[in-house]
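What follows is a set of structures to go through.
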Structure P
Amino acid sequence: MGENKKSFQTIDEYILRFPVEVQEKLKMLRKTIKEAAPEAKEKISWQMPTFYLYGNLVHFAAYKNHIGFYPGTSGIENFKEKIYEYKSSKGAVQFPLDKPLPLKLISDIVQFRVAENIKEEEIKKRKL
């Protein structure tokens, strides 16, 4: 599913490309991210829904059997004990479509990334 190259400009357009049951999961994921990072802006980056706050915060994408969640290397590293049951890599974790999304874990990861991006932005400002 994530391989579909049809062009879209918004996260709403992205979500509408999928079957209803996948759309529901994507909407829940989006809502969870928005609640954890209310100041973050939505955009499309690398053909994926992206939340941006002083830089990319997290991305997500739907595929045939999972939803890919991309909080970057630090997001994965800092939560490796909690994501052990999911397939993951250096900067991504896969949540199977046939299981409930771990919304609390997702929220915690997003909040961690928000704090990290704010701290990095403050450091940049001090250097100016």
Structure Q
Amino acid sequence: MPAVDVVDETFLAVPPATAAAAFADPAAWQRYWPDLRLHAYADRGLEGVRWTVTGALTGTMEVWLEPVLDGTLVHYFLRADPAEPLPAKAVEKLRRSRQLAAKALALRLKAVLEDGRAPGIPPTAE
């Protein structure tokens, strides 16, 4: 089992295409996870992306986008080990910081992509 095993889910009141666009550009990956080098091994389009991870961590990461009601449930998975061996307390601190960072990213995307839209309210015409 990897030392860092993070699972997060956040509902975004946006269509899957809007959520997928947030993860489609490799330049965005660098902004979201600056200490990781990601290689997409499965670009699943509207269903998300799977990556291998190197850099500060070594392992795999996935964003799975699931259409739910009038929006998208963003599932985030990170399963990796630190690049350098760490004492148990440091691993726990790293795991917690990755959990908090995952939720912070999801909530930032929620604020930007939803642009104030409440669930159940149709998106405004562009």
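Read-outs: derived from the displayed coordinates by stated rules, not from any lab. These figures come from a predicted structure and were not determined experimentally. Cβ atoms are built from the backbone, for glycine too; each structure is taken alone.
Tabulated data
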{"read-out": "Read-out distance in nm of label points 7 Å out along Cα→Cβ at positions 85 and 109, computed value 1.4, structure in P, Q", "value": "P"}
{"read-out": "Which of P, Q leads on Rg/Rh (Cα atoms, Kirkwood Rh), for residues 37-76 alone, largest value", "value": "Q"}
{"read-out": "Highest-scoring label, criterion being mean count of other Cβ atoms within 10 Å over residues 29-36, among P, Q", "value": "P"}
{"read-out": "For relative contact order in percent (Cα under 8 Å, 6 or more apart) computed as 23, the structure of P, Q it came from", "value": "P"}
{"read-out": "Computed -11000 for helix-only ellipticity at 222 nm (-39500 (n - 2.57) for each DSSP H run of 4 or more, over all residues; to 500) - originating structure among P, Q", "value": "Q"}
